[in-house]
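A.B. asks: What follows is a set of structures for review.
No lab work stands behind these numbers, since they all come straight from the coordinates. Note that this is a predicted model, so its numbers are computed, not measured. Cβ atoms are built from the backbone, for glycine too; each structure is taken alone.
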Structure 1
């Protein structure tokens, strides 16, 4: 599941473009220190149409920080999260779940590995 493939790179590029686009559209891009969409390399069960789907999840992350040694998650408006999730789930083939990371640093890191 952790192998880097062209398919996974394309999926996450699409998710990231949608997320960053929504932040810009709503005037939040300049308010955050770092934001991105990541790929969780574990497939989850979902439903698309009338059939079960078995696809990846994406995690959205937006943080504020002064020095990168500590960071706090950004409390984005639910409208941005809802619009981002809806677009990703409807437009990005291979994703059936969208998560928003509300972990602080420490104990979590800003990036996922």
Structure 2
């Protein structure tokens, strides 16, 4: 149970640090308007999965993913400098589809309300 709590705490800290990096240090214009939604860290703290969302077209989603891939090394180095961990986790950026799914569900509910 403690390992789960530790990975969650490390994930929360990584989320704060990457958010700060995106605001202050990462200058890639492809990463403007990106919202980090969640960070999941493996129990051994070796991998961090960073979920993000963006309200845009599909072509911009590809550009944002390319921007994250381009900045991945810099972000990982900064995380290593800011967090005092034995190992700096490998980071993976994943587009979060939950907001789109929620929006689709909301539209379906709205349609059912209108039809009744």
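A.B. asks: So helix-only ellipticity at 222 nm (-39500 (n - 2.57) for each DSSP H run of 4 or more, over all residues; to 500), computed for just one structure, reads -10000; which one of 1, 2 is that? Could you put the intermediate results ahead of the total?
C.D. replies: Working: 1: -10000; 2: -20000.
Checking each candidate, the match is 1.
A.B. asks: Another question, then. For structures 1, 2, which has the highest computed value of distance in nm of label points 7 Å out along Cα→Cβ at positions 9 and 81? If you can, show how the numbers build up before the last one.
C.D. replies: Details: 1: 3.2; 2: 2.5.
Going through 1, 2 one by one, distance in nm of label points 7 Å out along Cα→Cβ at positions 9 and 81 peaks for structure 1.
A.B. asks: Who wins on distance in nm of label points 7 Å out along Cα→Cβ at positions 49 and 97 among 1, 2, i.e. which is largest?
C.D. replies: Working: 1: 2.3; 2: 1.3.
Greatest value across 1, 2: structure 1.
A.B. asks: Still on this model: Given a computed value of 0.95 for FRET efficiency 1/(1 + (r/R0)^6) of positions 17 and 73 (r between Cβ atoms, R0 = 25 Å, to 0.05), which structure among 1, 2 does it belong to?
C.D. replies: Details: 1: 0.75; 2: 0.95.
Computing FRET efficiency 1/(1 + (r/R0)^6) of positions 17 and 73 (r between Cβ atoms, R0 = 25 Å, to 0.05) on every structure in 1, 2 gives 0.95 only for 2.
A.B. asks: To continue, here is another question. Identify the structure, out of 1, 2, from whose coordinates Kirkwood radius over Cα pairs in Å was calculated to give 14.6. It would help to have the intermediate numbers written out before the result.
C.D. replies: Values: 1: 14.6; 2: 15.5.
Structure 1 accounts for this read-out.
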